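Each structure below is given as structure tokens.
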Structure I
Amino acid sequence: MEATPFTIAMVNRKGGCAKTGTTHQLSGAFAKMGLRVLLVDMDPQASLTQGFFGPAATEAIPREKTVVALFDDACDPDPDRLLLPTPCQGITILPGANSLDDYNLPKPTETGSLQTSLKGFLREVQGRFDAVLVDCPPNLHLCSWNALLAADFVMVPVQAEDFGAQGITHIQRSIDLALAKYNPNLRMLGYLVTLRQRLAIHDAYEMQLRNLYGSYVFDVSFGLSKDVKEAIAERLPIHFLRPRCKAAKDVNAIAEEILRRIPAARSTPPEFLHFENRVGLGESRKVAS
């Protein structure tokens, strides 16, 4: 399958909203579509890396062969040293590490060239991958900021419950700042409702999200599934375990919607997301170019 290469940052300040799970499962869907997938584990918890190799093997990876090498001057950030093939054909990962915590600073705009560490690395591997998915920690510190400055698009997995949606305005402010001053090509791809169940409260919150953010909310959602949980236990995306099950079809639907949204998002003029920034422009959402 041919596709214009893209980089998506998975961002949310809230933990437990399925950022890692969504990234993990989408990698399998895209790989089975024939795309060359790079996963970047920017979360110091390194859950995405553990999702393929397990905790012990992840801990055993030398820090100089993880994403830490992008930030530590004592390490060589050579892609050929850092990129690690996963057991799944078509999926490569830049491994995470717990020691990344030392570099995930809370005031990212004050960190100088460290802000663009990931951007520089992805520039070096340009042409080697079709889809780059960046899994971010549950905060908007330096690791997530790096992703926003390196990405073409932002995706926000949002659990359809009150706690899951509370941080959206903070995310919008960060996206607006990145867009206005650092990454004029950044576009919002959408809010993906995750961990969806057939509950009235989930229906109500999803409706509220759609009322607030309209077409920015994905048409499809990422629901809870026994098959996905079992795939996680097997350390495989569902497409590499049960490619014909309903869960795989559901993930496929998300991947296909992403591919449909990308051309429209690319052709959309830059626009602010947070209401204060829009009001500051006289109700115009457009960013001066």
Structure II
Amino acid sequence: MSRINLDLDVLRTLVAAEELGGFNRAADQVGRSQSAVSHQIRRLEEQLGEALYRKSGRGLALTEAGDVMLAYARRMLALNDDAVAAVRGVAVEGTVRFGLPGDLAETWLSTTLGRFRRAHPAILIEAVVDRNAVLLDKLDKGQLDLALAFGDEARSDAHPVARLPMTWIGPATGDTATMSDGSLPFVMYGPPCFFRQAGIDALDQAGIPWRTAFTSPSLHGLWAAVDAGLGITLRTAAGLPRSLAVLDARAGLPAVPAITLCLHDARRPLAPATKRLRDIVTDTLAINLASVPQAEMLL
């Protein structure tokens, strides 16, 4: 029996269609017409002997076989991209100092660094996980080479990477204490903080009384306070612990705007090692944010 060789271009189209939400957007990204993309998928189905999509309302949804193929496609493309980067970066050496917020560190930092390390074993990475203000201050002082931060898109060195909705978050059990005066208990960072100010502004504009229930300098502290039922907080759904949940419209909380995630480089020229890390960071973000409702990649 002859072996089937899958076309990586087709697999990249399959992944793009799922990450971007349809064949139309995937066609734009891979530089093909929609009909050509549809033909690619049909050809892949013929090779596999299984339907990858089924009708769902007015659109299409992955079948069970499609889900399996998508998972393998992502792994195969990541290995392909790592191999290319490794060959091209054999002579690349140096140190990269990279900063990012805690929201993203726990969920995908190890994957990103592991992938980078396999492709570029001669490069040393120093990762700093902290709040936006601290990261950008370190970047401006030359203590970091690259920083990923929420907001601050007005900075001249900001490169918007993704836009994520801010969401109200409470314990998954639904058990949140109320203040004795009936006001909403708000768990937050101390100032300055984009999420803190956005939450305060939204509550004030909606005429909802609130009180500071807990402040913390760390994300771990915020999550622990919300999990304990001390109050609710405002963040994004990226990296949300399983013990917490996004509060839907039934909670009666005001809508809040989306926030932009940006890469910052202090307008300094990037060394080859830093450029390699930047590319892997954006690729990993695209994969991980695909599961975050209404998140939008901007690169």
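Calculated for structures I, II, mean count of other Cβ atoms within 10 Å over residues 8-15 is largest in I. With Rg/Rh (Cα atoms, Kirkwood Rh), for residues 184-223 alone computed per structure, which member of I, II shows the largest figure? That would be structure I. Taking relative contact order in percent (Cα under 8 Å, 6 or more apart) as the criterion, the largest value within structures I, II is that of I.
No value in this document is a laboratory result; all are computed from the given coordinates. Keep in mind that what you see is a predicted model, and the values were worked out from it rather than measured. Cβ atoms are built from the backbone, for glycine too; each structure is taken alone.
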